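Visitor: I've put the structures underneath this note.
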Structure I
Amino acid sequence: MKKQFNRRSFLKRSLLATGGMLLVPNFISCSNDDDLVDEFQIPDDLNETNFDFGVASFDPTQSQVIIWTRYTTNLPSVSLMWQLARDSNFEDVVRSGKVVTDSSRDFTVAVEVQNLESNQKLYYRFANVQDVSVSVIGETITLPRGSVNEVRLGVTSCANFAAGLFNVYNAMANSDIDLVIHLGDYIYEYGENEYGTNVFTEPLGRTHSPVQETISLDDYRRRYKQYREDEDLKLLHQRKPFICVWDDHEIANDTYKEGAENHQESEGDFESRKQNALKAYSEYLPAKTNDISIIYRSFQIGNLVNLVMLDTRLIGRDKQLNLGSYVDANTGSFDLAAFQYDWLKPDRTLLGSTQRNWLLNEIGGNAAEWQVIGQQVLMGKMYIPAELVFLFATLIAEMDATGEVSQTTMATFHQRLTELSELKTRAEGNDSTLTTKELARINTVLPYNLDAWDGYPVEREMLLESFANKKVVVLAGDTHNAWYNDIVSNSGNVSIKEFATASVTSPGFEKYIGTNPIIVSGFQYAIKLLIDGLNYLNAAKRGYMKVTFTQGTANSEWIFLDTVFSQEYVETTGFVATV
């Protein structure tokens with residue numbers, strides 16, 4: 001059937017361009033007025049060339065979805081056609097259009113196709129008739145309205161290209177998940193032979209490009225292109241829609257709103273680096289936003305799930321505290337009073353007031369059965385005996401300085417871990433023979449990770465109290481390890497659940513404690529025992545979570561792979577939690 005194509009309307013709404021400069025991150029396709037006439041239909045005899053980075057889709061809602069590609073060309077600009085259909089043969093085309101892209105957006109295309117029907121399975125592709133080229137066919141969805149029985153989320157984070165193969169992405173591509181929820185560290189900023197590089201991946205060619213740390217816009221673009229050429233990641237993007245938020249490594253390690261641990265004065269102005277990183281992010285991981293610096297947003301999955309995605313990294317985060325700053329260099333004593341004063345400041349924030357108020361309104365006014373918070377860092381209260389916190393800091397320092405942990409330090413660590421576990425077991429058994437000193441060893445606790453919500457406890461309590469009478473599940477990444485936490489407010493009035501995923505490739509605790517199964521098992525048991533509210537920990541395996549929501553239950557499966565150093569892998573389910 002022949003359809004009208006209003007080019008003027010399409011350009012006005014989608015390009016919003018003057019001299020080729022885009023004013024919004026995505027091209028917009030609003031209605032059938034954007035559709036192409038038959039003369040622009042995609043022929044059947046095109047070749048799959050020049051679309052070297054595949055296709056992808058992002059941010060599906062009940063009425064829209066973003067479809068993406070990048071075109072390889074030496075021309076100053078290129079015109080691409082796109083189609084969205086109900087069938088993979090494109091006999092039932094729902095929408096189609098034409099866009100022009102150029103070097104100002106690194107020849108990427110992100111079309112925000114609006115005013116679609118809900119609960120659809122859709123197929124899409126891009127083409128350049130002049131170059132006789134067509135992309136692979138992508139698969140995507142729109143979210144359902146009304147009563148929904150089930151939704152399956154694949155939750156992932158922390159994919160360091162230099163640390164291993166993206167087998168986790170391959171497993172997710174071949175799974176039955178409906179959506180990929182990517183909680184950040186989609187790329188890593190480090191240069192060659194820096195964090196993540198190991199003897200297993202060097203023969204596989206897993207060396208970062210560019211070889212230097214990413215700072216300029218071109219650096220970040222080249223890094224995204226390297227990741228998006230990976231066949232496993234391309235396959236996952238082709239088959240499943242993504243909903244993403246950034247964490248720190250999309251910019252630099254331990255980013256906060258005004259700087260980062262891995263940004264030095266010699267690397268220039270941090271704000272310029274941040275803007276370079278955000279522009280490249282918006283080009284390769286588009287979101288439904290008109291401001292590339294804002295990624296917090298929500299998704300309604302019928303009456304079942306309200307998925308709220310947060311920015312716990314950049315938009316409002318105060319600089320992280322450092323326990324080492326409170327240790328006297330001469331005496332080695334820890335100034336607990338000074339630490340607590342700074343740690344418990346009532347205005348200390350991870351979210352910023354604007355985002356926090358938005359979150360409270362989003363959850364408070366929503367009637368979906370499950371309120372699901374997708375965010376980057378652990379919200380659980382990971383309080384560990386203080387002596388173990390400082391000892392673990394020594395392990396990390398030795399590893400960073402020499403590439404290994406000394407036998408003496410490791411032996412001391414395991415001895416203390418055993419002693420504290422025995423004391424905690426006796427305390428839980430109401431052993432009346434425990435001395436005051438012994439009790440102090442297990443009751444004097446500190447947060448082990450001040451980069452997580454543990455570094456912002458007052459704001460966390462504020463949120464927890466606001467979640468009363470809501471069924472809240474928190475999704476987290478960042479640590480490279482798998483966790484399942486009960487998060488209880490200090491008042492005891494509110495309790496919510498946290499499911500945290502292992503990484504795609506980045507090493508977890510095994511980097512420090514080794515991979516001996518007996519040692520790893522003992523470490524996991526001890527940490528689970530010592531941290532109140534921790535129900536499960538896997539400290540040494542790479543994988544993802546499949547989180548299934550139904551009317552009445554939330555079920556998380558922690559799925560692990562036996563290797564990221566060979567393309568042949570075995571997939572197993574390590575743990576299942578149902579709430």
Structure II
Amino acid sequence: MRVLAAAFLAVLTACPLWGQPLYSFEPIAFGPPAPQARTDGTAVYDPQGRRLYVFAGRAGTRRNDLWAYAFDQAAWVALQPQGAAPPARDGHTMVFDSARRRLIVFGGQASSFFNDVWAYAIEADRWTRLDASGPAPNIRYGHSAIADPRRDRMVISHGFTDEGRFDDTWAFDFAANAWTEISPARRPLRRCLHRAAYDPARDRMLLYGGCASGAGPCPLDDLWAFDLAANAWTQLASGPPGREFYGVGFDSEADRMVIFGGRASGALLGDVRTFDPAANAWQEPEFSGPGPSARSRVEGAFVDGMGVVFFGGSTAGGRSTNELWLFAAAGPEVSVEGVANAFNFAPGGVAPGEIVSLFVRGGGPLQGVSAQFGPDGRLPFELAGVTVAWNGMTSPLYFVSDEQINAQVPYETAAATELELTVTHRGRSSAAATVRATPTKAGLFPVVLNQDGTVNSAANPAAAGTVVVLFLTGQGVTTPPSVTGALPMNGYPEPVAPVVVEVGGEALEILFKGQAPLTAGVMQINARLGSGAGALAVRVRVGDAVSQAGVVVWTAR
């Protein structure tokens with residue numbers, strides 16, 4: 001069943017590319033629980049788990065809590081890791097060790113400053129302090145850091161303590177747990193309260209702005225690149241108006257560094273600037289729609305297939321926020337090209353509860369995103385900035401991309417004979433498409449299981465008289481009523497419409513016909529085979545709807 005449940009999510013997931021010149025801000029909505037509003041925390045994205053991790057910062061007091069925003073569940077998760085946690089702090093850095101799937105925390109301050117290194121192992125859900133050998137960087141706050149995946153290390157630079165500001169650069173070897181100073185003779189001016197980003201195409205660290213009070217201007221507007229192979233700094237094009245405490249993320253798909261907000265001469269900033277490394281040029285991009293208010297002490301991270309997200313920060317009047325915003329290329333105008341059953345791709349109307357494939361243009365992220373059932377056993381109704389509505393009722397989403405969306409038609413549409421379908425992506429909505437509503441729509445999944453759970457085939461036929469397992473979507477309303485987008489909670493609801501299964505023209509005894517485990521919108525049918533042999537055609541009737549031709553059961557006497 002788990003194999004089949006995974007297969008249901010993987011139908012038609014092609015994602016081509018086309019130009020997207022405009023940008024947009026999209027607020028990412030979430031309900032409780034959620035991290036407290038905060039400043040000076042850290043945010044790092046794990047592409048394998050599709051989660052944004054937020055650690056520590058100031059939320060009234062300094063904290064050491066760890067949260068994860070699960071994009072596939074559209075929800076925050078409060079983590080309670082094993083092991084002793086790092087002491088509460090702010091102004092630290094955190095990077096992602098992709099080889100070991102860890103978060104690496106360095107430095108920051110509380111009542112004093114830190115230069116400790118901590119690792120959070122995501123799969124083990126455990127904090128560990130890493131005892132580094134040899135000399136280490138001085139204690140510091142307001143520094144910058146990146147992960148250098150080619151050399152399996154973290155690189156940190158600049159920062160300050162109450163003794164002053166730094167201009168040194170250090171590398172922490174993940175395998176050896178050892179620091180090495182890699183500061184060249186020529187260095188950017190000593191500073192703090194800046195950020196850095198990793199430019200993967202050019203294998204370098206980009207460091208921009210910050211504050212050099214006591215050593216130079218505050219804020220700064222200079223941009224530097226640190227060649228990670230040669231350990232050499234090079235000054236690049238001067239940036240936008242100088243700032244400190246801004247958020248940053250490097251969009252590797254668009255090949256752009258994106259900065260948002262910050263503070264300059266005591267004033268909060270709310271602008272967005274991008275740096276094009278290929279052209280060595282800064283731009284102020286155009287974006288449609290409203291954006292977040294001006295803020296500083298905000299954190300940024302790039303999310304593949306979506307864009308750069310910004311979390312938290314300090315807004316007008318010194319108020320902290322826990323808002324989460326996505327800044328990304330605004331897609332082309334959204335349009336709906338077609339609607340079909342997700343299991344057999346048959347058009348011609350939709351049934352309540354049916355899983356459908358919507359064929360769209362500009363309807364989702366360039367890289368497809370698959371959903372997961374959340375801790376409450378439900379699919380998300382918003383995924384990667386995408387929502388689907390039928391007469392205003394939103395759909396649970398299995399998968400979204402710019403060409404295809406797999407969604408469940410709400411059971412609440414059962415009384416309708418016609419539905420107005422709209423797809424919205426990052427604030428842009430398609431024109432309403434009119435779709436016929438039908439009580440049932442029998443789409444048979446083209447994989448049959450034998451009684452022992454193996455896949456039926458010519459090389460693995462079912463014995464006469466044994467049980468085969470079929471899966472279908474479009475069974476319509478159920479008794480007891482199924483919950484839209486939810487796993488079966490209390491029993492396995494059966495379709496109200498009558499169900500008939502024929503194999504090789506022979507009606508079979510149905511042993512079970514209810515909602516399939518680990519799914520929403522899928523009916524499982526267990527039926528006992530008759531005496532036929534060979535490749536026998538399967539036909540399932542649910543109410544007035546009949547499944548497609550082409551599905552067979554291989555049987556042997």
Structure III
Amino acid sequence: MDDRLSREAVENLVTQFSSALDFYRELVQNSIDAGTGSIEVWTEFIPPEDGGGEGVTAIHVDDFGEGMNEEIIDNQLTQLFSSSKTDDLTKIGKFGIGFVSVFAMKPKAVLVHTGRAGEFWEVLFHEDRSFTKTRVEAPVEGTQLTLFVVNDYRGYRDLVDGSRATLSRWCSHSETEITFEDRSPVPGEARGLEPINEAFEARGDCKTLATFPGGTEVVLAYSNRPAYGFYNKGLALAVSESGEDVMGRHAPRFGAIAFKIKSRWLEHTLSRETVMRDKNFDKAMALVHEAADGLLRTNLIAELVRTAASNTWTLATAAHYRRLLMFLAGEPTETWRQDAVLEAQILRTVHGKAISLLDVEAACRRDDRVYVAAGPSPLTQSLAESGTPVLLSERMADSEPSKGDATTRLIVDLLVERRNIVAGLYDRIFDVDVHTQAMQRVVHPENIFFSVEPSLKVEASQHRLLQHAAELLDQVGAGYKELVLGTVEVVDGHVPMFVLGSKIAPLLARPPDSRYERGRFTKPRALVNRNHPHFRALETMSALQWDMAVYCLAKSLILEEDRALEKDIELVKFATQQVRGETQP
């Protein structure tokens with residue numbers, strides 16, 4: 001390579017890094033490859049002799065590894081792209097260009113002291129990147145490198161802050177001990193000796209460590225602002241909050257999961273800006289997926305069980321609980337097929353009882369609704385005593401269902417996926433809006449339940465009208481377990497035609513707004529509101545057109561529930577047969 005091409009190559013390598021201070025990562029990497037047990041980084045400021053503005057900052061990186069002899073200096077330190085690490089997976093570097101990165105700092109000089117096997121050398125790189133090599137007598141352990149940069153004291157303070165941040169970004173999880181020391185000459189401003197190494201963990205909820213054969217470690221946590229890190233021997237190859245940038249097709253799975261992976265199979269690209277996406281990268285990501293789908297999710301369920309059953313419920317506990325529910329709702333649809341998830345008591349009622357998703361699903365099949373509220377009330381207490389759970393949520397009585405509410409989102413996702421398992425093909429063929437139906441089934445009990453009072457005295461004509469309507473509905477397979485007459489409270493001007501329940505009780509619910517399957521043994525009982533204007537009109541009609549009054553009452557009940565609408569012709573037929581030959585009662 002001639003001098004011009006060599007200079008161009010060095011210049012390209014020097015300018016490839018996003019930050020000039022990224023040279024720390026390269027030097028630490030080389031020191032680790034040299035087998036050092038520790039690395040000491042320290043800075044000092046040498047004031048100008050005349051007291052002027054600019055002095056000299058000295059940046060020291062000292063290791064205690066194998067060091068270099070003359071052959072290594074000649075063939076690797078001072079030669080581009082010459083490295084003995086090419087096929088060695090125990091080394092991090094692959095291109096022999098790490099040392100060149102120091103020139104991104106535009107140093108006045110770079111001084112290297114090193115020794116190996118009884119040889120001790122000093123190599124001085126000048127500002128124009130030429131160098132002088134000198135054999136020295138004084139013993140040197142490992143390699144000691146010093147950069148000399150001209151700046152003022154303010155520039156020195158900025159460099160100290162930047163150095164600390166850069167070392168933390170790229171080297172905080174190094175398996176080798178690294179320290180940083182600011183040896184400022186100004187009393188009180190030196191930061192002293194600081195460790196760079198930090199615990200290898202991800203930030204967020206449900207922190208999880210998964211280990212795999214071969215030394216690979218993955219740490220994960222649920223997070224609303226996840227970050228991702230890829231490491232080899234603890235040195236960062238890529239750290240980003242953009243999943244698309246570092247993971248590509250794997251990114252969607254980790255929209256709410258932060259992770260770091262440490263593996264000897266991972267490598268950085270030639271530009272040092274990201275991790276190399278090759279077959280080894282895919283193998284590493286397979287382990288991250290395995291950890292997320294296994295141990296991390298298991299820890300999430302365990303944490304939800306613990307939180308839902310907590311005897312101490314504070315604002316912080318409630319916020320933690322909501323976050324965990326949101327994270328569970330964001331898990332893949334396969335989650336709802338796992339018995340361990342469905343059976344765990346991860347939901348909390350407004351009265352502090354923990355129940356499972358299967359419990360909620362069973363209640364929904366019975367009532368066609370899931371009840372949620374922001375806190376307990378006499379109504380929720382009555383429901384609890386009757387065996388109907390009311391889940392704790394952020395919903396107020398007059399609020400509409402919202403995907404922003406953690407409990408609502410979790411239950412909607414559960415209902416949608418559980419229905420897809422059973423009736424997914426039917427829904428796709430007939431374009432059923434399963435999501436909207438599921439949203440309509442998550443309600444606040446204050447919007448649904450009414451106080452009722454069964455009538456102790458019922459006129460014969462009223463009793464006969466209800467009896468014939470009940471028989472008519474039974475004929476078309478749309479009947480109730482019981483049809484009684486009573487009064488229903490008026491709430492905000494709304495007067496329901498009738499209300500439902502598994503038994504006639506002081507509190508009954510208005511009919512659902514959407515279709516639902518009613519099991520053979522789960523027919524509800526219905527209480528018809530004798531004060532409703534429509535029922536009064538039907539009473540008057542029955543004196544003139546008995547068959548039409550019976551039909552209209554049965555039809556009204558079907559229309560209010562929005563079910564069995566296809567039974568109308570059959571309903572008319574049976575209504576006609578039922579009263580044939582009969583006279584007005």
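Visitor: Quick check: -10500 is what I get for helix-only ellipticity at 222 nm (-39500 (n - 2.57) for each DSSP H run of 4 or more, over all residues; to 500), calculated from one of I, II, III. Which structure matches?
Guide: The read-out comes from structure III.
Visitor: Now for a different question. So if we calculate relative contact order in percent (Cα under 8 Å, 6 or more apart) for every structure here (I, II, III), which label has the highest result?
Guide: I
Visitor: Where does the value 4.0 come from, among I, II, III, when distance in nm of label points 7 Å out along Cα→Cβ at positions 296 and 368 is the thing being computed? Present the calculation step by step, with values, prior to reporting the outcome.
Guide: Values: I: 1.7; II: 4.6; III: 4.0.
The read-out comes from structure III.
Visitor: Here semi-axes √(5λ) of the Cα gyration tensor in Å, for residues 256-311 alone was calculated and came to 34, 11, 7; which of the structures I, II, III was it taken from? Could the numbers behind the result be given before it?
Guide: Values: I: 30, 13, 8; II: 19, 15, 12; III: 34, 11, 7.
Source structure: III.
Visitor: Related question: Using volume of the Cα convex hull per residue in Å³, for residues 136-183 alone for the comparison, can you identify which of I, II, III gives the largest number? Can you show the working numbers first?
Guide: On the way: I: 103; II: 64; III: 117.
Once volume of the Cα convex hull per residue in Å³, for residues 136-183 alone is worked out for each structure, III has the highest.
Visitor: If mean count of other Cβ atoms within 10 Å over residues 248-255 computes to 19.6, which of I, II, III did it come from?
Guide: The read-out comes from structure II.
Bear in mind that the values in this text are calculations on the coordinates, not laboratory data. From a predicted model like this one, the values you see are computed outputs, not experimental measurements. Cβ atoms are built from the backbone, for glycine too; each structure is taken alone.
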